[in-house]
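Below: a set of structures, written as structure tokens.
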Structure I
Amino acid sequence: MIPNQWYVVLSSSQVRRRPIGVTRLGENLVFWRDAEGRVACMRDHCVHRGSQLSRGKVTEEGHLACPFHGFRYDASGRVTLIPAHGRAAAVPERFRGRGYPTHEAHGFIWIWWGEESSPPPGPPRFFDDLGDGFVYGEAIDAWATHYTRVIENQLDVVHLPFVHPNTIGRGGQSLVDGPVVRWEGNDRFDFYVYNRVDNGTPPRRPEEITPDPARDFRLGFIFPNLWQNYIGDDVRVMAAFVPVDDEQTLLYLRFYQRFLRLPLLRDLVARLAMPFNLIIAHQDRRVVVTQRPKRAASRMGEQLIQGDGPIVAYRRRRAELWAAAEGVDD
């Protein structure tokens, strides 16, 4: 995982006042809400005797109490009370767990995953056009592979007629013009897709195509783990690729719509669209989990083609972000 990035790790609905323990980014973490309802996160490990804090409870002050000896932690991971010393006793500075900055918006929870000496530069980026009027249905799907492979599957425009012949790949459009990648800052790119039936003419190169954002089909990606399918002005499919560990990923898949605005009916339609989207995702998953190695990298012996342009863009930028975080030249 790329250090010093905001990662979506949970849906807002998954974290309530009671602590919840999960594995994310290869670490055991505990989440809870403080007295004001803000999300807190730290390693699920008590600095005293190593017990799981997620087995504890949240106090009236919004602190997390260890189930073993009652040590209390605030949202930063600092111990605020050692009951055996009495509530009037000062707590030495060394009694501190590893806390993670959090951000909650759009029904998602992010954590800033990196060194404590590298605080977040600001809030995470999201798709600005998924604003007022949209409602969504959501499903969480487990994939037995590294999150980079799941991301790259959604950047892959070549596989559609072969993996999805009876769904979104109908029509046998196996020839790929482009695709065209357009960057929107350093952490986001859109890519335009021009697949067609093979009529014997060679594929057009990306530099031969001028995308029309108002008309042409496109998808978008925001580092490190957000993706959107621009089906139309009022319909989108969006995904967060949540790393569990090096061999497990959770796909948080959402269908957004705003063509229906009647309460109840609009939410029902958004939910009813999810089974079809999961069918498509499972067609992908059947193949993606077989890829070896499980983790994608810039140089891994694969023979890429022109149609893999979005994957190449992703790998290059990912390598640059990793090198910058590690303080080395890429």
Structure II
Amino acid sequence: MRNGFFSAAWRAAVVLALFGLSPAARAEDFPTRPVKIIVQTSAGSSLDVMARLVAEPLGQLWKQQPVIVNQAGAGGLIASRALAAAAPDGYTLFLAGGSVFVALPVLNPNLPFDVADFVPIGFVAEQPYTLLASKNLDVKSTADLIEYSKKQQGGLDTVAGTRGGLQHLTVELFRKRSGAKLNMIHYPGPAQAMNDFLTGRVPMMMQTIAPVAGVINSGEAKLLAIASEKRLPDYPNTPTVSETLPGFTSSGWSILVAPKGTPTEIVHKINADLREVLSRPDVIQRIEKQGNYTRAMTPPQLAEFVRNERTTWVPVVKEIGQAEH
């Protein structure tokens, strides 16, 4: 992986602009036809829902409704390959999840393209992870859970989701930072994992907010902490994990990127339009209803965000890979 995430693609776009090869004169009129937004997951998934929440107001602004194209599978590889092969004209974009930039390049070192070449456009949303305990588990806080796990012969079982996914990485990072004694129980899908958690077969889980909001509100699960940077307005009385483990944060996140070589003017136009629609109160309300939170970022700020996420998660991915071989 190259140093300086996105820097080569960014410089290339600037060169094109300087030499008049990009459609600068037409950027203000962009788009003149529907934009295709690739999503790496199937219809109805969290990423797909976010894509459609963003596409609707963008379509109203552009007077051209974006087309959502679901290309699920292989941890984002299929969707990433489709973006890499697309024309760099702004009419094919990719709403990508963090795994594309954190895990995919590490787990697939011989890819015929480099995700570092994707051009950053804008941050869409993040969904912080929660720390949950079974309602019958005798713990009330993050510190309680850590101590409880250490006292269990053989350790404490925890839902770890699919191997190598962000849920798995989050639990691994929690184990490493806290010293908790945990056993990773992997599941092919969320339904069985949730059932085993609610019945107490697996008494601990770290999961993003949306899928567990119902069981939290009903009292079927104990919400011990949230792995956000600060306490969330919807959960003001719930501490962050970092209040016990300083610096610990984890969120699923989605960002909009374009193919290598996409002109700078087009990138800036899409970024400005995306930030405009994401600042609307009605859009914010719909996003937060899904357990997501948005924040404005310029393309360079987004590139820095991804670099920081890679600094956190790539070592965890590599450590997991080494432990399994």
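What follows draws every value from the coordinates through simple rules; no lab data is involved. Computed from a predicted structure; not experimentally measured. Cβ atoms are built from the backbone, for glycine too; each structure is taken alone.
Among the shown structures I, II, from which was the value 3.8 of distance in nm of label points 7 Å out along Cα→Cβ at positions 53 and 109 calculated?
The read-out was computed on structure II.
Among the shown structures I, II, from which was the value -5000 of helix-only ellipticity at 222 nm (-39500 (n - 2.57) for each DSSP H run of 4 or more, over all residues; to 500) calculated? Of the structures listed, the value fits I.
Comparing mean count of other Cβ atoms within 10 Å over residues 85-92 across I, II, which is largest?
On the way: I: 9.5; II: 17.6.
By mean count of other Cβ atoms within 10 Å over residues 85-92, the leading structure of I, II is II.
Computed over structures I, II, relative contact order in percent (Cα under 8 Å, 6 or more apart) reaches its largest value in II.
A value of 3.0 for distance in nm of label points 7 Å out along Cα→Cβ at positions 157 and 301, calculated from one of I, II, originates in structure I. Sorting I, II by mean count of other Cβ atoms within 10 Å over residues 77-84 from high to low puts II first, with the largest value.
The maximum of percent of Cα pairs over 31 Å apart over structures I, II, that is, the highest value, falls on I.
Rank structures I, II by mean count of other Cβ atoms within 10 Å over residues 29-36 and report only the one at the top, that is, the highest.
Details: I: 19.0; II: 14.6.
When mean count of other Cβ atoms within 10 Å over residues 29-36 is calculated for I, II, structure I comes out on top.
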